[in-house]
Structure 1
Amino acid sequence: MGKDIGIHGNMFGGILMAWIDEAAASFATEYCYTPNMVTLKVGELRFKKPIKVGNHIRLYGEVAHLGTTSITLDIEVRKYNPYSGVETVVCTTTITFVRIDDDGNPTPIGDSVKKKHEEMLLAVV
């Protein structure tokens, strides 16, 4: 949208950062079966290509690490051309979320999540 575009005609990086955080948080909460996840850390954001008005954007994520209380995701943002189906990587980062209790303290991710994660890792091999 026009409000998300800077003077060079490119999307503001901060807007994209917010979208990444929101999409990754959604992925983390679904993966860990809990809404009680908060952002702990965002790694280096690499802006590889500009995003222009009218570009379609797709965000992809995969689990890089599942810890006792945290999950780290590798995130890739791509421009998508609806006419050709071509996707171009525009931004990459990692983002870590921590599961918290009602007081905001880290709390373990459930055993069922860890079992599911281990089974998925074995299926890839």
Structure 2
Amino acid sequence: MLGWFIVISIAGGDEPMKVGDVRTLATWRSSIGGVDWIDRLVERRLAKFESGNGYPTRFSTIAAAALPLIANGKPPAHSDFPVHGDDYFMPAGWIGDFTAYVERIASCKPTDSLVIEVWDLS
């Protein structure tokens, strides 16, 4: 499958992220254009590339930069092209399995440090 698994979490030092633990704020899957919003944050210096090669790639940011993008209960929309795999089809702009931990998100202060991890699903 061509696409990404995205995790937004409260920063916890160098500890590895554990999806679903108390620091996880949101997770979702997207097609290949689904990380464009992170690129825009980096271009605007609202996020910083930290490390990685897709397994995962790790970015740092603050709550004020990232959380408004999921405030409507959906991850950031994106446009790309449909993907036809050997045994699957993903329409343009596909997003799936979105989970947001609303109470955790609401308790974040605008200056809280966050980590965005992007896992390559190919």
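Consider the structures 1, 2: one of them gives 41 for relative contact order in percent (Cα under 8 Å, 6 or more apart) as calculated from the coordinates. Say which. Write out the running numbers ahead of the final one.
Details: 1: 25; 2: 41.
Working through the options, I get structure 2.
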As an exercise: distance in nm of label points 7 Å out along Cα→Cβ at positions 35 and 51, calculated from one structure in 1, 2, equals 1.6. Which structure is it? 2
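State the single structure among 1, 2 that was used to calculate Rg/Rh (Cα atoms, Kirkwood Rh), giving 0.95.
2
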With mean count of other Cβ atoms within 10 Å over residues 27-34 derived from the coordinates and found to be 21.5, which of 1, 2 does the value describe? 2
Here P(r) over Cα pairs in 5 Å bins from 0, in percent, for residues 43-90 alone has been calculated and equals 5, 18, 24, 20, 12, 10, 7, 3, 1, so which of 1, 2 was it run on? 1
Given -9000 for helix-only ellipticity at 222 nm (-39500 (n - 2.57) for each DSSP H run of 4 or more, over all residues; to 500), calculated: source structure among 1, 2: 1
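Bear in mind that the values in this text are calculations on the coordinates, not laboratory data. Here the structure is a predicted model, which means the values were calculated and not measured. Cβ atoms are built from the backbone, for glycine too; each structure is taken alone.
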